[in-house]
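Below, each structure is written out as structure tokens.
Read-outs throughout are calculated quantities, based only on the coordinates presented, and are distinct from any laboratory measurement. What you see is a predicted model; the values in this text were computed from it and never measured.
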Structure 1
Amino acid sequence: MKKNFVFAIIMVAVMLLAACQAPAPAAPAATGPTKPLIGFTIYKYDDNFMSFVRRAITASAADRAEILMNDSQNDQAKQNEQVDTMISRGVKALAINLVDPQAASAVITKAQAAGLPVVFFNKEPGATDMASYDKVWYVGTTSAESGVMQGKIVADSWKAHPEWDKNGDGIIQYVLLKGEPGHPDAEARTEWVIKTAEADGVKTEALEPAQTAMWDTGKAKDLMDAWIAKHGDKIEYVIANNDGMALGVIASLQAAGYFGADGKFMPVVGVDAIPDALIKIKEGTLVGTVLNDAANQGKATVDLAVNVANGKDPLDGTSWKLDETKAVRVPYVGITLDNIKIAEDSYAD
């Protein structure tokens, strides 16, 4: 009995010694910084240009943020609901491509109530809205610049091709397809393309008042079909506020016998320099376009949104600059066959 008692004491001592010498539990593995959750909206996914902005956003955010991306389907009421949902899901910032720029105040009110920063992009809110909240910024362009560059392409190409003046009167008889009425880009492009061409010494005459095709290829084709039926070869130039509509114009013209083996031709210009438009420039069915830099607009939007979501200055670690309206302005570039590589390079991975 005594031996058993001694043995038990020895075993307890051994177990206590082993416990003292056992390695401490491993500390939890270190983890990197948590990526902020950011809510994005696109006014409609099937807009040609915005599809490339969305692609740039996704690529730029990949290693820096978790994103909630929403298709607002060109419906402001739907977009407002999406903003509410994103706020309820705990986003740290909002990045909003407005359906209607006039609705900026409603989005700002929601964001301000939640204490969230907002980066608007592509559709610019009014100056009063931008000044109403200290945590709101904008990424986009200087709207008039694209119209000026498009007008320069029109003037230069017209002067280089006197054969385009079908009636020999020295005046461009043109039609113009407008984007969304009230959209800052549509209004500015419509105004400045003609002002610039005329300031460059080219006389112009509108065969029709500018009519909207809402940035849409199919609507543009229908509108151009009607104009061809009404005016035929009296049309000497077609100006479109964006490449999506220019593509619809070209489809209409091809159906009417233009750009065929007989050499029947109609000059067309667009804006955005999307890849499909660059193909048309190389084919000779599009005179030129204006690079609306989707890659850098998407990157700048993410750069600002990630910074403000992390509580940093919006420009921290970037090369972007803010103007007096708290906006990052990504420059346009006029594109023709002579410098098409600039646009092609902007889409290179």
Structure 2
Amino acid sequence: MSTTPESEARFLADAVRWAAGARRKLRILGSGSKQFYPAAIEGDVLRVAGHCGIVDYDPAELVLTARAGTPLAEIEQALAAHGQMLAFEPPQFGGGGTLGGCVAAGWSGPRRAYAGAVRDFVLGVQIVDGRGQRMHFGGRVIKNVAGYDVSRLMVGAQGALGVLLEISLRVLPSRPEMTLQLSLDEANAIERVNRWAARGLPLSASCHHAGILSVRLAGAPAVLDRVSKEIGGEVLQDGGQFWRSIRDHTAPFFASSRDLWRASVPATALHLNVGGEQLIEWGGALRWIEGDLDARTLRCEVEARGGHSLLFRSSRADAASLRPALSPALAKLHIELKRVFDPHAVLNCSPATER
């Protein structure tokens, strides 16, 4: 018997309503592309990948609405046909990432530092809350977004506040791009990228690893020609493939089975003396650190630089316990939001969300 999007949505709402009544925990699962991420989430699996498909796309208005289970690859293909893109360049780990998983995780790719993060492009959402109620926030057109934007609370909430059904996004036109590579040490690479950005050069991505700085420019061909001559370096012919390998963690740096840490720091922060191998994105603001490192030492070093860190990928048994604790103020806010949206604590619950 075939299903329809409406019947899929009703099924998801009914499943949450039953779980709330039975006080059974649910673990929301899309394509499973992010199951490497250490999290202490418990419960019966609630699969949402079947609730998929583009609902509405108006290229003239730069707005797309799709169901949560829609593969990112399908969305990007539809946008590319009209010369448009998801500006925050979401990762597609394993090639199977979905729109709902992208929004729930709140992860952005190489363009994030220059175009904005996921939450900057979310216009509205439809969710099933922890009682099994279907709720709408925001809108499908940019001019309708006003007031307190609850829809953006769902970005990065990791499903703890609701099961995403539909998401409306603002999209942007694509532009010609060029990737340049220069031989520079870490300090000089970070200094130059931030100086170029401050001058308004059309950067759209940066990456430094193993003594090589890669920068991506985006703009009209005449602008690319002028700026590339000013920056110098060698043109990377297959720049698109290079940045996809950074975005999706298929580059050789990410191939190790050792722990992978993600540190967010001020872009001009000094080198992190924590050992391991490092790959730096976002002009210095995002630092990937690979190696068997001591969690306490790494966190102290990152916090001393004014940042925060998390264990992004690990095979160690206690990986979930190494997730950073929220500050008292954020923890209080998180708990209050959880009580409003999921009072019976059935959705993507971990010890931190049940207090």
Structure 3
Amino acid sequence: MIRSIPVFLFLTLVGFLCAFKSDWSAGVLPAAPKETLSEYRFFTGALAKQVPQDGVMPYALNTPLFSDYAEKLRFVKIPVGQPVAYNSDNVLDFPVGTTLIKTFYYPVDARDAAKGRRLMETRLLLHEASGWKALEYIWNDEQTEAYLEVAGDTKPVAWIDAKGQSQSLVYSMPNLNQCKGCHNKNEKMTPIGPSVRQLNGELNYGETTENQLAHWQETGLLTSMPALETIPKLPKWNDATAGTIESRARAWLDINCAHCHSPSGPARTSGLFLHWQETDPTHLGVMKTPVAAGRGSGGREYSIVPGEPDKSILMYRISSEDPGAMMPELGRKTTHLEGVALVREWIETLAR
């Protein structure tokens, strides 16, 4: 008897075959995914320490995507001699052969880094001849290795937050089709975070602390960069000294919502555009009726009602934990209380 397989796993396998066919027609065979993270040799020493090898560059985003309070370690490996060209608006156009590496973890105690951390998953985005491909590696309980997993997984995790409060949840790791759901621009898989406005900030490189874009330029990873003071900078959403309430709320919406809600995203037909560059109040949702929200509207009429967050659909959806209403649809199961509070504060400041 032939056993049936889950639909999502079948679709994932079909996706791999399609990518293989595309690369074959282009005359380039794709590299087979490695079974373990260590096989890529991105890191030196104990794998869990996440110390990058030469040629693997750490980076950070000014305002990162919320992922159920997980912290993230980010790295990029760019082919030698193939620098990235500067552009002011979009995610950087990384050359074929680039790998973006992102490890999700929870600190044992956010007040004391010396107590260690629990690594949950490492996601890779590989830029192949046929386009970007996502791979998911899940860490074992011993924290010695991460293994390839196409179907995703869930694991309970507990930690103490920065306020000393005990927290716990069941952490979800996506299957590969879910990765495509978020990393979608004009129906093609693409990275979300590393734009110059997100990278325009300081990072500790061990012996020095330096602006990331300046460091990339000095090390030959970035070309055609204008004067640093002319480059756009996304503020840190949770730093009151980094920008206004509006700019920080817009930064939070840009990274958490705009990968779908933009003219090139999967939710473009909604007419609700939350990317950083948007200036039209209606596109931002001010007194805008939804194209199709159903029960996702929470019984509210407009995406944003100035001065009235409790009458705004946007507030309802980013606050909800109902799978039929919550936004983003993927990547979280809990509400980002602090981010939601910032968006609420912004809506309250809007003139009625």
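Identify the structure, out of 1, 2, 3, from whose coordinates log10 I(q)/I(0) by the Debye sum over Cα atoms at q = 0.09, 0.19 Å⁻¹, for residues 130-289 alone was calculated to give -0.43, -1.16. Attributed to the structure labelled 2. Work out which structure the value -8000 belongs to, where helix-only ellipticity at 222 nm (-39500 (n - 2.57) for each DSSP H run of 4 or more, over all residues; to 500) was derived from one of 1, 2, 3. Of the options listed, only 2 reproduces it. Here Cα extents along the principal axes in Å has been calculated and equals 63, 50, 39, so which of 1, 2, 3 was it run on? It must be structure 2, since only it matches.
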